Structure formats: structure tokens, C-alpha cells
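Trainee: Listed below are the structures to be examined.
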Structure 1
Amino acid sequence: MCEVTKAELEAITARLDRIEASTGEMIEMFTALQGGFRVLQMIGRLAKPIGYIAAACTAVAVTWTKLKGGA
């Protein structure tokens with residue numbers, strides 16, 4: 001087996017701590033982005049039915065206007 005001195009082990013531990021700190025921020029960012037994409041996905045799911053409702057309301061309004069003798 002390879003012998004590792006205490007100083008080398010401490011240097012490796014310090015390096016790993018720095019890597020963990022820098023990647024921790026990236027992980028937090030990706031987690032926040034994942035939450036944002038979930039919100040956008042839910043908005044996208046709602047857009048289709050809202051579009052259908054808006055189209056139906058518009059059709060009713062146009063039909064009503066035509067029946068009343070509007071332009």
C-alpha cells in the first residue's frame with residue numbers, strides 16, 4: 001500500500017474542502033433552476049386550457065355581435 005504522510009493527507013483534505021465549497025454553489029444553482037423549470041412547465045400546462053377558454057369566449061362574443069346586427 002501507498003504510505004501517505006499526515007501533511008499530504010491534510011493537503012488533500014483541504015483541496016477536497018475547496019472543491020466541495022465551489023461545487024456546492026453550482027449544485028444550489030442547478031436546484032434553483034430545476035424549481036424554475038417546474039414552474040414554467042406548470043404554466044405551460046395551464047396555457048393550453050386557458051387558450052381554449054379564451055377562444056370559446058371570443059367565439060361567443062363574435063356570434064353575439066353578429067346576431068345583434070353589429071359590423
Structure 2
Amino acid sequence: MFLNTIRKELKLETKIITYAARHTFATAGLHKGISKAQIGDTLGHTDYYTTKAYFTDFENEILDKSAEEIFS
């Protein structure tokens with residue numbers, strides 16, 4: 001319900017799913033310098049590997065962009 005309110009406020013046509021919202025929260029925290037352990041605690045994770053999974057795609061994206069910069 002809350003995500004639907006945000007979607008309407010931002011005039012987004014696509015639905016916001018909880019996974020995307022949590023992933024965005026985690027990524028924003030990482031950009032702000034919050035430790036992965038603290039982010040995991042905030043998300044209620046009891047296992048570090050669960051938190052690490054949130055950042056795998058993000059870290060791969062950074063490496064891909066770095067490689068593009070090197071080869072361009």
C-alpha cells in the first residue's frame with residue numbers, strides 16, 4: 001500500500017515491488033558510506049551472505065563501467 005502511494009506521488013506507471021525498494025535502500029546506504037553490516041542489520045538480515053547478494057549486481061555494474069572507461 002505504501003509503495004503504491006509513492007508510485008502515484010511520483011507519477012510512475014510501473015509498480016514498485018518490495019525487493020526493488022529494499023535493494024534501492026541498500027544501494028543508497030552504500031553510496032552514503034554506510035557499512036554493509038549496518039545495512040544488513042537495518043534490513044533485518046541475520047546472515048551476511050543475504051546482504052552481500054544485494055550488492056552483487058551493483059558491484060558488477062561498477063566493474064563493467066570501469067572496463068568501458070579503460071577500453072574507450
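Trainee: Here distance in nm of label points 7 Å out along Cα→Cβ at positions 7 and 23 has been calculated and equals 1.6, so which of 1, 2 was it run on?
Mentor: It traces back to 2.
Trainee: Given -24000 as the derived value for helix-only ellipticity at 222 nm (-39500 (n - 2.57) for each DSSP H run of 4 or more, over all residues; to 500), which of the supplied structures 1, 2 does it correspond to? Intermediate results must be reported in sequence, preceding the final value.
Mentor: Values: 1: -33000; 2: -24000.
Source structure: 2.
Trainee: 0.70 is what came out when FRET efficiency 1/(1 + (r/R0)^6) of positions 39 and 63 (r between Cβ atoms, R0 = 41 Å, to 0.05) was calculated for one structure; which of 1, 2 is it?
Mentor: Of the structures listed, the value fits 1.
Trainee: Of structures 1, 2, which gives 14.9, 45 when Rg and Dmax of the Cα atoms in Å is computed from the coordinates? Mind showing how you got there, number by number?
Mentor: On the way: 1: 30.0, 95; 2: 14.9, 45.
This value belongs to structure 2.
Computed from the coordinates by the stated procedures, all read-outs in this text should not be read as laboratory data. Everything numeric here is computed off the predicted structure, so don't read it as measured data. Cβ atoms are built from the backbone, for glycine too; each structure is taken alone.
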